[in-house]
1. Output the label of whichever structure in 1, 2 has the greatest value of relative contact order in percent (Cα under 8 Å, 6 or more apart).
2. For the read-out helix-only ellipticity at 222 nm (-39500 (n - 2.57) for each DSSP H run of 4 or more, over all residues; to 500), a value of -14000 was computed from one structure; give its label from 1, 2.
3. Ranked by mean count of other Cβ atoms within 10 Å over residues 21-28, which of 1, 2 sits at the highest value?
4. Say we calculate distance in nm of label points 7 Å out along Cα→Cβ at positions 77 and 93 for every structure; which of 1, 2 gives the highest result?
5. If P(r) over Cα pairs in 5 Å bins from 0, in percent is computed to be 1, 8, 12, 13, 12, 10, 8, 7, 6, 4, 3, 3, 3, 3, 2, 2, 1, 1, 1, 1, 0, 0, which of 1, 2 is the source?
6. Give the label, chosen from 1, 2, of the structure having the highest value of distance in nm of label points 7 Å out along Cα→Cβ at positions 37 and 117.
7. Looking at structures 1, 2, which one was distance in nm of label points 7 Å out along Cα→Cβ at positions 13 and 109 calculated from, given that it came out as 1.8?
8. Assign the value 15.0, calculated as mean count of other Cβ atoms within 10 Å over residues 29-36, to the correct structure from 1, 2.
Structure 1
Amino acid sequence: MSFKVRGYTLIEVMVAVGLMGLVTVSLYAGFSFGFGVIQSTRDNLRATQILMRRTEAIRLYTWSQVMNTNNYLVPNFVEYYDPLGAASSSLGTVYYGRILSEIPSDLPENYRTNTRTITVTLQWTNTIGGRPRTISQSMQTRVARYGMQNYIYGGL
């Protein structure tokens with residue numbers, strides 16, 4: 001009785017190893033890209049939260065606080081992704097902010113002196129694919145002398 005033992009040739013083994021390597025590299029590249037996109041989305045969401053918090057606070061300032069920009073509308077500020085991470089030195093992404101107060105030019109003359117357009121801008125750096133990318137996001141609001149804050153604070 002004779003048994004014929006057949007095996008794989010060297011070429012077949014090399015092709016199989018090459019395909020397995022390609023699949024493994026593709027899998028890890030997909031994971032890496034996915035984690036990068038998730039981190040970028042988190043950074044964008046945090047930036048939106050910072051902008052919303054700042055603009056909503058500004059909308060509640062009294063007119064004298066809006067006009068006294070040195071104490072309330074600080075022109076430059078720094079925020080962190082995780083402000084509570086200072087104890088463990090893991091603050092995360094650094095957001096550099098700027099607040100600009102302007103007299104609106106698109107309103108009639110009578111309203112311009114009683115209204116301000118406030119622009120809050122954030123800039124931060126994301127690293128996707130090993131390349132740093134500076135991203136900017138901004139939000140605008142208007143504050144009126146006889147606006148919402150008068151109802152909250154009783155006409156201050």
Structure 2
Amino acid sequence: MQYGRYFEEFEVGQEFRHWPGRTISEADDTWFSLLTMNQHPVHIDAHYAAGTQHGQRLVVGPLVFSIVVGMSVADISGKAIANLDYSEVKHVRPVFHGDTIYAESRITGLRESRTKPDRGLVYVESRGLNQRNETVLTLKRTVLVPKRRASGT
């Protein structure tokens with residue numbers, strides 16, 4: 001089974017549907033909130049959250065972000081040297097305990113490294129969707145990946 005890709009294996013416009021999905025439990029959300037010291041009551045206090053516009057606790061956004069990026073590793077960054085940049089992270093809809101997150105990505109650009117011939121930059125747009133196929137998160141990132149072999153060798 002392939003895990004990640006070399007620079008030459010990407011094409012602009014290439015699309016990936018990452019699988020399997022990930023159902024977010026209350027425990028996942030509580031632990032992530034505690035680990036990251038996010039004590040906002042909308043994430044950890046059911047009584048408080050019941051009085052908010054959604055009437056229930058929201059899954060903490062960085063957890064959703066982490067799941068979407070994590071789901072893409074096998075297809076996109078499994079061979080990466082580094083994730084260089086994350087940008088335009090947008091939380092489009094709320095995520096609740098019990099929601100299942102799916103992800104898809106599209107390659108928007110490729111560029112060989114200007115300083116090191118053994119690698120290149122892959123520009124990616126990813127989207128997280130819930131079980132109703134509603135977009136809950138979008139993001140862009142730049143991944144530095146190795147080439148199979150350096151140019152000119």
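Laboratory data are not the source of any read-out in this text; all were calculated from the coordinates shown. No experiment lies behind these values; they were computed from the predicted model shown. Cβ atoms are built from the backbone, for glycine too; each structure is taken alone.
1. Values: 1: 21; 2: 31.
Largest calculated value belongs to 2.
2. Working: 1: -14000; 2: -5500.
Here the read-out was taken from 1.
3. Details: 1: 10.0; 2: 15.1.
Looking at the calculated values, the largest one is 2.
4. On the way: 1: 1.8; 2: 2.5.
Going through 1, 2 one by one, distance in nm of label points 7 Å out along Cα→Cβ at positions 77 and 93 peaks for structure 2.
5. Details: 1: 1, 8, 12, 13, 12, 10, 8, 7, 6, 4, 3, 3, 3, 3, 2, 2, 1, 1, 1, 1, 0, 0; 2: 2, 9, 18, 18, 16, 13, 9, 7, 5, 2, 1, 0, 0.
Checking each candidate, the match is 1.
6. Working: 1: 3.6; 2: 4.7.
Between 1, 2, the highest calculated value is found for 2.
7. On the way: 1: 9.2; 2: 1.8.
Computed on structure 2.
8. Numbers: 1: 11.4; 2: 15.0.
Of the options listed, only 2 reproduces it.
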